[in-house]
Structure 1
Amino acid sequence: MAKVQFGLRNVYISKITETTDPQTGEVTISYGTPFALPGAVNLSLSPEGDENIFYADDTNYYTVSTNAGYSGNLEIAMITDKFATDILGYIKDQNELLAESKDVQPASFAMMFEVQSDAKARRYCFYNVKPGRADVNANTIEESAEVQTATLDITAAAAKDTGYVKVSTTESTPDTAYNAWFTAVPVVTP
């Protein structure tokens, strides 16, 4: 049984494609082949939602909670060209230049990652993540070189097709599911 967790590694991204049936209006979600986003430094996500209390008979008669997902940020060593083009919508021109357009909206994606522990590492998947624009940082070198990182503000909402926000492995997750975690977005089978 795990007692503590630490570390962040193996961040994988799977681009979401939405297809709308023109006759029914039904939206179908599909996930692309996951790709690695190396250089994970920090992931910080806080729950979003509300708790509303209804009072009657001089007491808390009923409480309803809403789950609006999570918001926070992902800090990585640097934005890769693949993430910039596939997710942030940058264009790579004929001279291999990356161009950011004011008219492009970032794509949604599933994000899988691993957190180490004193037992078996726990693997997570957030199903519907939307990034903000990446910050740009650079400092001059003084007595020593200090690595600069990129931070993305992100929100994680429920998947439009299943309603699931996130899923994670447990200590009893079978090896077949655990070992296949980063090859495809995990499907929840209740």
Structure 2
Amino acid sequence: MSVDQTRPLRADAQRNRDSLLAAALDAFSADGPEVPLEAIARSAGVGIGTLYRHFPTRNALVETVYRDEVARLCDAVTELLAGRPADLALRAWSDQFVAYLMAKRGLADALRALIASGADPFAQTRGRLLDAVTLLVRAGVAEGRIRTDADPEDVLRSLSGVSLVAGEPDQRDQAGRLLDLLVDGLRYGARR
């Protein structure tokens, strides 16, 4: 795991950590799990010692990159719900989810190596994703914009399915059409 995050980092240390996570996401996505950590540090504009202070192992870096991406995705729900009706927030979040899974595909080899080492990066993150979808679905039901029998687990699995069949960059239009169908189905029979 990464350095103790219970106390806040100094501003410069937080910037370094954020730069390392962004550089690692790009590197793992483009070059796979064996990209040299020195290359990640160089891309982030820091030394290798700084990388190891934040992430003592490659696995710690991979897991933190993955969890950071999931947190960013899940944290977007509140802002989306504040700015639009829940069904439209769900549709906008669905686009972000597909984009997230595309990024996760780039991390797939790195995540497989992490799992092979005995870690389970999905245990916590799956719950966070389900919580995010549940918040969106419940808000839609409360507003009368989503049918009352909508199951958040089904919605999450449907979103995953869309990304499996249309998750490549050249399939974005198809993914959008499938997401439109999904959200339209969730609206069918709503009180609105």
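None of the figures in this text is laboratory data; all of them are computed from the coordinates on show. Since this is a predicted model, take the numbers as computed values, not measurements. Cβ atoms are built from the backbone, for glycine too; each structure is taken alone.
Can you tell which of 1, 2 yields 12.5 when mean count of other Cβ atoms within 10 Å over residues 9-16 is derived from it? Present the calculation step by step, with values, prior to reporting the outcome.
On the way: 1: 19.2; 2: 12.5.
Structure of origin is 2.
When mean count of other Cβ atoms within 10 Å over residues 89-96 is computed for each of 1, 2, which one produces 10.1? Could you put the intermediate results ahead of the total?
Numbers: 1: 10.1; 2: 21.5.
Traced to structure 1.
Upon calculation of distance in nm of label points 7 Å out along Cα→Cβ at positions 25 and 177 from the atomic coordinates, which of the structures 1, 2 produces 3.0?
Details: 1: 3.5; 2: 3.0.
Going through each structure in turn, the value belongs to 2.
For volume of the Cα convex hull per residue in Å³, which of 1, 2 scores largest?
Numbers: 1: 239; 2: 130.
When volume of the Cα convex hull per residue in Å³ is computed for each of 1, 2, structure 1 gives the biggest number.
Here helix-only ellipticity at 222 nm (-39500 (n - 2.57) for each DSSP H run of 4 or more, over all residues; to 500) has been calculated and equals -25500, so which of 1, 2 was it run on?
Values: 1: -1000; 2: -25500.
Answer by label: 2.
Thinking of 1, 2, which structure, once distance in nm of label points 7 Å out along Cα→Cβ at positions 17 and 41 is computed, gives back 3.4?
1
Here Rg and Dmax of the Cα atoms in Å, for residues 33-144 alone has been calculated and equals 20.2, 71, so which of 1, 2 was it run on?
Values: 1: 20.2, 71; 2: 16.9, 54.
So the calculation was done on 1.
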